[in-house]
Structure 1
Amino acid sequence: MRVAICQLNSLIGDIEGNKERILNGYKKGVQDGADLVICPELSLVGYPPQDLVEKVEFRQKVKECTEEIASLTGETGLIFGTITEEYDDVGTDIYNSTVLCYNGKIQTVQNKTLLPNYDVFDEVRYFESAKECKIHEFKGEKLGLSVCEDIWNDVDYWKKRRYVNDPVHKQIALGATLLINISASPYAHGKREQRREMLSVLTKKDNIPLVYACCAGVQTDLIFDGGSMCFDSKGNLCMLGKTYAEDYFIFDTKKEYEPIKKVESSFEEEALQALIFGVREYCSKTRFKEALIGLSGGIDSAIVTYIAVKALGKENVHVVMMPSEFSSKGSVDDSVMLIKNLGVTSDKVPIQPVFECVKNVLEPVFDGRPEDVTEENIQSRIRGLYLMSISNKFGYILLTTGNKSEMGVGYATMYGDMCGALAVIADVYKTDIYKIAHFINRDSEIIPKEIIEKAPSAELRPNQTDQDSLPPYDFLDKILKMYLEENKEFNQIVKELGKPDVVKRVLNLVDFNEFKRKQAAPALRISTKAFGYGRRYPIVQGWRRR
């Protein structure tokens, strides 16, 4: 069977636009002599549609467009993801479905069985689980259709499974000769290789070919990296879709292919590609053409500026330097050097006059109290005011520059450096920021070495460095990764790293600063556990470490 895989980039809620994307892919597949054309999970509505699903008008539009798409099919089959409804007296009556259409109508519907309800997933809130798993005979093949999570529960791969049911194995038991899984699987580094290994085990053991069609695109903070995969019955990966881009290709189940071994690059390369894709997509889908960054002379703002340039073009990136009395000459000079290297436009707007004015105005209110972190935060908030004003005036999207280490322990100022619409590197630890910087400079010096080599500092008081307030970043990041991503607790972390007082302080900082992160801009997700929707920690709570 000749199968055309359409790795689409749907826009959530753009039903008409997504319909045209599906039909364009179908027309191309027909022209290329495909027997079957496949589009990703919920490709008609975009993933995840969240509370749009609860709108009756939205669901009615989806139903109309689903039927319209089916009516335009001929002998070539078309599989795509959509929402369907079945009415009874229990549950939501709404399903995350894959439909197979040909000869002008919907021929079969397979609803999603396994509804993920962890991390960034919340499908139990909206959908019902499939009542049955079935197969459908089409052009000499018995098709086993499934949706994303349905294939992530293979007993032969997972040591501990999330679910009792294994819908794909049920289809194999019913005599399926070709497995087709449509997916919307968010990116995290290492997941693509895990996906390849898991699907390889499944196809090899059950001696059955498989097509895994995944979407590509960015929906707010979620990055969908594409990388659709086709396997033969021996478990060999035969075809791999483009990453961080839409794609279209033909897989012939009867043809022999040279096995593909490598599906993922280094962390630095993948993370950089994902973040560039994330910024480009977010701006495109929110209709921003130009970006603004506050350039401090530090490595974080330098990396964000580089990413913005790669995503939008240097002509669409503007930076602002906002020195104070505590800004070193080196920071200003390093910023100027970066501006020259990247070719972006810039302004220099000192904050000192406004800072002095604010201090004078507040002096009677502060009643002679000594300067402390309050004055440091005032500086940051003046910079936030400048940036938001310039963003408003010129229509720039303001990108924040805080990294995951800082956001984790609350080393950021609300309504100051946290101002912005998108947190570009808020899921990247500080130590990984340095790795990415070295990768960027692998052929030539783009990020000035002075920026990379100097001690990190907020420059809000004389001779300040980050390590005045925080443990060294290499140690801090180990604690944060174990706590946030590996779900380890105090005793486990201390057993491995030692320094119980430091560990306790860091964990308390993480927990106590949830109130800041709740008000932070959406953070592009590149890890298995990012701040935001996937980590739901209470602000008001009584759990404390002593």
Structure 2
Amino acid sequence: MTTLLADLPPLRAALLCAVPLGYALAALAAGSLARTPQAGWRLARGGAALAGAAALLSLGWLLVQGPGLMRGPALLLPGAGPAVHRSLYSDALAGTMLLLVSFIGWVIVGYSQPYLAGERGQPRYLRCLLLTLAAVSLLVLTNNLLVLALAWIATSLALHGLLTFFDRRPQALIAAHKKFLASRVADLFLLGGIALLVSTLGTLEIDQAMAVAQALPQPPAALQAAALLIAASALLKCAQLPVHGWLIQVMEAPTPVSALLHAGVVNLGGFLLIRLGTLVADVPAAQALLVVVGSITAVVAALVMMTRISIKVSLAWSTCAQMGFMLMQCGLGLHDLALLHLVAHSLYKAHAFLTAGAAVEQNRLRQMAPAVAAVGVGRWLLGGLVGMAVVSAAALVWGLKPAEAPALWAVGLVLALAMAPLLSATTLRAGGLWPLAGLAGAGALALVYFGLHVVLSRWLGLAAVGGNPAPALVVWVGVSFAALFVVQGAVRAWPQGRLARGLYPWLFAGLYLDELFTRLTFRLWPARLPATSATPATPATRPATRAPGAPS
């Protein structure tokens, strides 16, 4: 993270500008100027394709010439304060995110046309979709903190139009309303954190601010407060407990909107923490907040997923868990692995949502297959032990020692435990040479995982950002996911046992956290519902999912 970056040549700078500008112009043309829906969709597909081509060329140019800055003339001179420049950042993080956003945007635009055929309000949908992509593209490219905050807010406002596309569905409006309130609090946290950053570091330029912060021997109190506010903003943006409910309930929106949200927009909290990694990595309180909240969310959401049968609801809880794990990685200072997690999750979740209709066929195939016996506790523990041995060997092959990288080894433990189902059930049931093939596959996966850590940390320039987290946080992560592993193993082994029966009502209800948050939002700012619809029963009033002794 250095400020000694070359100025971008005009053509390369124009390519960067073409992505958000192309989306914005396509939104204007497709949403307002097109005379027919078909013409609007053609303009939208063309704009998305051009934006994707520009993002791909920009990444190729980055690989050839290296990172650079486009620092244009000042757009705003607020008295004696720092100026707001039209400044764009072309580095590995921005290039990767820009290509990811443009690719997912291109896929979703193409998927949306047949999906929404015959629906009213298609011009409004196109306008909101393309404006969302424009705001996200600007957010990942900008080198100015104020522009980043404005793009952050614009992304949420444009997305709100997509979440309320079915404006006659009360549940869709309630979920969008809850998301709107949580996002406005996140906006206030982010603006407050940026204000403290600017007042302490004296610049709005991200590269300069991070360089100054890294040079400080000890972050002052204002800088520590800024890091806490930014971390809290990221937690809210990524739908962490207890304000996660809107992420589960936006399934009432069109499926391509769910794909865009879960594969793209909800990841922006992680991008923010990676971009400002130097700041958060040097503030122990911000690290602790991210690690504790992220790990709790990941563990609880993973357990709740075991009670779900709806494919889209299960995917939504999966997103909640994956966001918690990504934020936990940021808190541990593993920003390279957080970016790897972000990209992999985005691609997987976009595909999962857009192919959710195939779940019916898959379920029929499972019903025709012979019943599979439950995995015993002994085999489950053996799979975990073998996974730990495989992951430890892969880490040592790459020269990663526990004393030098304790946080990395803690995340490696999670990877090892995640391999347990593969090593303890699937390959062992297959018999023959399949157990050896499964073991070889697990070893190859672990080698690739740690290899990507080594490569990405150098490519992103994050190898020397921050120090090791507090040992207590590393122990917390290990204990949390070991407990998750034990509980999942016990429930799999005894699905009708006392533990499973005791946990099921609470986990099916999501520990009633969303009910409490819903009641709070309705007391503070009730949602406006269609006049022709009766107010639906909120989750807090549904007796079907309340366990004995649960809060009423």
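Which structure, out of 1, 2, was Rg and Dmax of the Cα atoms in Å, for residues 32-135 alone derived from, given a value of 13.9, 45? Source structure: 1. Each of 1, 2 could give P(r) over Cα pairs in 20 Å bins from 0, in percent, but the derived value 20, 55, 24, 1 comes from 2.
Once mean count of other Cβ atoms within 10 Å over residues 336-343 is calculated for every structure in 1, 2, which label goes with the largest value?
That would be structure 2.
Here distance in nm of label points 7 Å out along Cα→Cβ at positions 208 and 456 is compared for structures 1, 2. The highest value is that of 1. Looking at mean count of other Cβ atoms within 10 Å over residues 256-263 over structures 1, 2, structure 2 comes out largest. Quick check: -11500 is what I get for helix-only ellipticity at 222 nm (-39500 (n - 2.57) for each DSSP H run of 4 or more, over all residues; to 500), calculated from one of 1, 2. Which structure matches? Derived from the structure labelled 1.
We did not get these values from a lab; they are worked out from the coordinates using the rules stated. Because the structure is a prediction, the values reported are computed rather than measured. Cβ atoms are built from the backbone, for glycine too; each structure is taken alone.
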